[in-house]
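Right after this note come the structures.
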Structure I
Amino acid sequence: MQRLLSGYRQFRESTWPEHRAAYEALAANGQAPQAMVIACSDSRLDPSLIFGAPPGGLFVVRNVANLVPPYERDAAYHGTSAALEFGVRGLGVPDIIVMGHAQCGGVHALLNGVPDSLGDFVRPWMRIAARARVRVAEAVSDPAQMQTACEHESVRVSLENLMTFPWIAERVAAGTLRLHGAYYGIATGILSLLGPDDRFQPAV
C-alpha cells in the first residue's frame, strides 16, 4: 500500500497538474470517450497506456479473459452488460474494441481446467468462451499453438456475443457503431487487429 501511496503523491505532484485543465473540463462537461474497450483484468496490460489515450479518452470495462456474455435480461447481476449499456446507450461510443492478450490466465484455465479454488465464479464465467475451446480443438493440432489460438478465438466469441445485444446490432447495422477485435502481446508490445479476412495482423 505504501508504494501505491507513493505513486499517488507523484501523480498529484506532476501528472495531475499537467492534466489539470483536462480533468476540470471533464468534471464540468462530463465524459465523451472516443471508444469503449473490453479488456482483461490482467495486471500486465493497461488499455489507456497502450492506446496513448488522454484522461476521458476511453471507457474501459475489464473482466477475466475480456469476455462479453450473450444478451440476457433476467434477475442476475450483469456487470459487463451494464457497462455495455452505459457505454453504448448512455455515452454513445462510436467504437467498441475487444482486446485479448497473450498468456491469458483465463484462457489457460479454459483449456486446461479451472482449479477448484476458482470454482465459485471463474469456472462458470469461462463457460462463456466454451465454443472457442471447441473450435480450437477442432482446428489446431499443435499443442504449442492452442493457447494463442484460443486467445484469438475468445475475442471472436465476444464479438459474436456483442451482436446479440439488440441495441448494439441496430447501431452496427445503421453504421453508427463499429466493432473491433484486437490482441496485445505482453512480451512484444505488438498490437494486432482482426481484419476483414478474420485474421489478426499487426496494427503497425
Structure II
Amino acid sequence: MSITTIIVLAAAALLVFYGIGIYNQLVALRNRFQNGFAQIEVQLKRRHDLIPNLVDTAKAYMAHERDTLEAVIAARNAAASGLAAAAANPANAAAMADLGAKEGALGAALGRLNVVMEAYPDLKASQNMLQLSEELTSTENKVAFARQAFNDQVMAYNTYRQSFPPVVFAGLFGHGSDATLLQFADSAQIQNAPRVSF
C-alpha cells in the first residue's frame, strides 16, 4: 500500500468522522428545541385547563356577560387545537405561526375578561376566583420562561445548521430547513413600551 493511498484513506476517514460529528450535533440541537417545545406544551395545557374553571367561577357572578365568557372559551378551544397541531411537528413554521396567533387571541380574550371582572367586586373578592387568577398568572409566567428557553434552543439549532461547514451537510442529513421561533400575536405590542402621560 502506497503512502498516497494511506493519506487518501486517512483523509476519507477523517471526513466521515467529521460528518458523523456534524450529524450528531444537528440531532442533539433538534432534540433540544423539540424538548423545549414540550415544556411549552405542558404549560399551555395547564393554562387551557385552568380557563374553564375560571369561566365557570365567573359565570355565577357575571350572568349578563355571556358573550365575553363564550369568547374566552372559543379562544381557549382554538388555542388548544393550535397547540395540538404544533406539538405534532414543532419544526413546522405554519403550525408555530398558527399557535402564536391563537395564543395571542386567547390572551386578548382573557384581557377583556379581566376588564369586565373589574365591574364585579363580589367576583374579585371570591376566594376561588383569587386562587384561579393566581394560578393563571403563575402559569403565564411559566409559559413566558418556557417560550424563551425554546426560542433560545431554536436559535442555537438554526445558527449551527446555517454555519459552515454544517450547512453543506445539513440537507443531506434531513435538516434542510430552519426551525421556527414561537412568537405570540401580541409580541409586537409587548415590545413597545407603554406611554404614560400625567
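Values quoted throughout were computed directly from the atomic coordinates according to the rules given, and no laboratory measurement underlies them. Computed from a prediction, not measured in an experiment: that's the story for all the values here. Cβ atoms are built from the backbone, for glycine too; each structure is taken alone.
Identify the structure, out of I, II, from whose coordinates mean count of other Cβ atoms within 10 Å over residues 136-143 was calculated to give 11.5. That value comes from structure I. Matching task: 0.99 is the computed value of Rg/Rh (Cα atoms, Kirkwood Rh). Pick the structure from I, II. Going through each structure in turn, the value belongs to I. For the set I, II, ranking by relative contact order in percent (Cα under 8 Å, 6 or more apart) places II highest.
Taking 3.9 as the value of distance in nm of label points 7 Å out along Cα→Cβ at positions 128 and 152 derived from one of the structures shown (I, II), identify that structure. It must be structure II, since only it matches. Using the calculated result -28000 for helix-only ellipticity at 222 nm (-39500 (n - 2.57) for each DSSP H run of 4 or more, over all residues; to 500), pick out the matching structure from I, II. Computing helix-only ellipticity at 222 nm (-39500 (n - 2.57) for each DSSP H run of 4 or more, over all residues; to 500) on every structure in I, II gives -28000 only for II.
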